[in-house]
Structure 1
Amino acid sequence: MPGGDGRKIGTEALRYAVLAVFVVLLAFPFYWMFVATFKQNIDLYNVENNPFKFNLPPTLDHLKLLFNETRYVRWLGNTALVGVLVVFITLAFSLPAAYALARLTGRWGQRIGIAIFLTYLIPPTLLFIPLSRIVAILGLQDTIWSLVLVYPSFTIPFSVWLLMGFFKSIPRELEDAAMVDGLTRFGAFFRLVVPISISGILTVVIFTFTLVTQEFVYALTFISPESQQMVGVGIPIFLVRGDVYFWGSLMAACLITSLPIALLYNLFLDRFIAGFTVGAIK
């Protein structure tokens, strides 16, 4: 019995040690951005100073530069607006498409789903030229609406493939019972399948919004005016001037932008993992 207790204590200690390592590795980028945000330039660039602590009193100069000399707030607003619209469009198309492929197409549904997913793997560097032609024809150049049009082209394929696996894990008998009780196929889908699939839907929302915030090629190609920029393009363009890097302001912008997404991931981590693994579990 003492030997068993010792092994149990050792296992728990190893588990917490591994957890501590992962916590440190994952939290370090945020700690580094926080320190760099409030460090004075003379402290930041002096190689003799300890880079992991404040060797001189903190300063707000980098935040003042970010908010007063750039349109960072406007970029955040543009990114949030595009993100919300793209999430709505992605859900509007991927939910019915994934359900149809999972339930109504038989054995060909899986093959069509894989074919749709393969379009997601096409790199943006091959697509931005023909897409820029379409954007120009529609008169959307230099507006955020060009991104609202283009981003669903790579968010919808992945979301359809992801939701297909989730819908297949839901027993058909539940829908059959709902239709026996008087619901139509459409009603059974929205009143039964969609609520059960909330984990998969939430995964699509997080995935889509994250892609919008970090996408660079299309945002750089289709938009030139400073006021219309997305945060992922505006930050490096206007805070890197020639060979001068405003590291403190860059880190401040990255910290402010990444914190909400990191909190969102942590709040819904269990559902996010369930949305990715439910097909494999089945």
Structure 2
Amino acid sequence: MPSLKEFRLRIASVKSTQKITKALQMVATAKLKRAQEAAQSARPYATRMASVIANLASGAQAGGGPKLIAGTGSDDVHLLVVMTSERGLAGGFNTNIVKLARTEIRRLQAAGKTVKILTIGKKGSDALKRVYGSLIVGHIDRRSERTVTASNAADIARQITDRFDAAEFDVATLIFARFKNLLTQIPTAMQLIPARPPADAPTVDLAGARYIYEPDEEAILEALLPRYLSTQILSALLETEAGFQGAQMTAMDNATRNAGDMIKSLQLRYNRARQAQITKELIEIISGAEAL
């Protein structure tokens, strides 16, 4: 059985850990509301932008239109943009995103496709490089960014489109976690290039009428598609930030509770060991007195 000193050191160590997890929980709680409001506020704009792109694309000539929506005519090379957080201590948040990325990689490789990976966030990069390090063609470090801004999303979108213009890939898919609530973040794969608005994007029922665009649909798409990519990436960044804060708050709350339970267990064992030592010393004293 450990000595009383070892019990005291262990209890002090767990209490120190509990203070850290409690502090992280409070920080995540303070940031969560703002991150959740930002993610929810971005959804209507992203949804409406997807609706506009869907309506314009349906009016463009089949197989025509800008390259960002028409594609290269091939789907041999796929770029997976894996978006995770820069920090850990968030339960299975990053693990679930990486798990979906690995599933997509295996599926594409089984179909004979060439896979390339662009990581956003340190945790995704660290997890994927262990097995798929040779597939990683780039990493976007966001540790210096305090908040998510539209300029951050525009920079990421520009890097992706530059790679597309350089013919480095045919299809780009963004993998991130969509925030649902504190306990649920849904890993999601969304195709970015060629631009494919979500199937549930609302469309306008024109009742047989047809819009006449000036300039034409292709010219409008040429101008809107880069902004559409930036909007979707901004929405994903906000969803990831809200999901991370929610996951970290929940994980640190559980860790704080577990630390409290461990402290109680260690304190009970310490008291029993101390009582046993006191009883032993009393027996020795009494035995010595009787011997005299």
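No lab work stands behind these numbers, since they all come straight from the coordinates. This structure is a prediction, so every number in the text was calculated from the model and none was measured. Cβ atoms are built from the backbone, for glycine too; each structure is taken alone.
Once relative contact order in percent (Cα under 8 Å, 6 or more apart) is calculated for every structure in 1, 2, which label goes with the largest value? Biggest value here belongs to 2. Rg and Dmax of the Cα atoms in Å, for residues 192-263 alone computed as 22.1, 71: which structure among 1, 2? Derived from 2, not from the others. Quick check: 49, 19, 9 is what I get for semi-axes √(5λ) of the Cα gyration tensor in Å, for residues 48-119 alone, calculated from one of 1, 2. Which structure matches? Matching structure: 1.
Once FRET efficiency 1/(1 + (r/R0)^6) of positions 40 and 72 (r between Cβ atoms, R0 = 30 Å, to 0.05) is evaluated on every structure in 1, 2, the highest one turns out to be 1.
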